[in-house]
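Please treat every number below as a calculation from the coordinates, not as lab data. It should be emphasised that the depicted structure is a prediction, and the values quoted were computed from it without experimental measurement. Cβ atoms are built from the backbone, for glycine too; each structure is taken alone.
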Structure 1
Amino acid sequence: MTSAIDFYFDFASPYAYCAAPLAEDIAAAHGARLVWRPVLLWACRNHFGMVAPLQDGPKADYMPLDFERSAAFHGLPFVMPPSFARSTHAAARLYYGIAARNAAQATDFARQALSAHFGQGADLTDPATLADLAAHIGLSRPEAEHLATAESSKEALRQANDTAIAAGIWGSPFFLLDGEPFFGADRLPQLDWRLSRRAAREKEPT
């Protein structure tokens, strides 16, 4: 049985950057499909009456250190982007615009965008930066600019946010496996374990 793992994340999340490669490895190891679902975390948290993580008391002082340490732990470069904490709606809209045409291309774009944002400090709020990233997956600059601003892309992101809220998503990264939630990169070993248990049950004689 092929499983689908819903991967909810915000392009503004360093923890999503850390989690994505491992999540892909886990999905591949179990023959599962990782479904990338970018959302706007601030929209989800606002719905639930939650403050932004960087406004959450002493947690705000702790997180920058933890970002850098977490990336190092996962063997990833880390550069705090100057645009950090600004809304990444343009990148998410572009993702869904690409996904409407080609899901695999959209996933490639998401990988590159997270890597450029936190591995190189790229500004994902800059249309020129987004167009450059889209060029790596074969889109022209006019195509990228159109997809990032098209009403259909805006609507797709609105729907993604609504779906995330309905599913109870309040953090990034957030994974759902058959409705079971796993929040954070540090829960990926538990997701791996859950998939292993499922595989073992499916091999049991009936």
Structure 2
Amino acid sequence: MQQYPSQLLEKAVDELTRLPGVGRKTALRFALHILRDTTDDVEAFVDSISRLRHDVKYCKVCHNISDTDVCSICSNERRDASLICVVENIQDVLAIENTQQFNGLYHVLGGIISPIDGIGPNDLEIDSLVERVKTNDVREVILALASTMEGDTTNFYISRKLKDTQVKLSVIARGISVGDELEYTDEITLGRSILNRTTLDT
């Protein structure tokens, strides 16, 4: 194991390696960069991380990240409130927004059903989705989940929960390869998948 000339440096490296995809060499480069930076810049960096952790909210409507109780997408009157796109996580919202092909609202589940990982329907924001559909004038729900067995299982479960409503259910077109995650799909393919969505066969 690499020896460090400072325990404080070693502690900083240890903490930075907790970030996804950051190994010890990268963490060391980050830590040394922070040491070379100005005090003001480092304090601004630390403050932004602290505020992110303590002050960020989750939209009470769609569960997206927000600075306010209701996010800027849900509160935008120019968006089509009758169209809800269901996604696994916040990264998927960002990916779809970058396509500029969708003008409805979102619903972030916070994951997908995966028994092997101990994630069941009650761990996700599925009941709140059903409540949104039942209490609002929603005409279509687009299920934009990963093309995996877990994604398909979640699609099926949601379709069963919404079967007594009059809402149209659709899934994004399979221009996305089976097993692919939305956040890693290029914007053109993802945009076309939204536009060419198909009705879900329940």
One of 1, 2 was used to calculate mean count of other Cβ atoms within 10 Å over residues 57-64, yielding 11.2; that structure is 1
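Which structure, out of 1, 2, was mean count of other Cβ atoms within 10 Å over residues 41-48 derived from, given a value of 18.1?
Here the read-out was taken from 1.
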Structures 1, 2 compared on mean count of other Cβ atoms within 10 Å over residues 9-16: the greatest is 1
With P(r) over Cα pairs in 5 Å bins from 0, in percent computed for every candidate in 1, 2, 1, 7, 15, 19, 20, 17, 11, 5, 2, 1, 0, 0 is reproduced by structure 1
Relative contact order in percent (Cα under 8 Å, 6 or more apart), calculated, reads 16; among 1, 2 the input was structure 2
Working back from -18000 (helix-only ellipticity at 222 nm (-39500 (n - 2.57) for each DSSP H run of 4 or more, over all residues; to 500), computed), options 1, 2, answer is structure 1
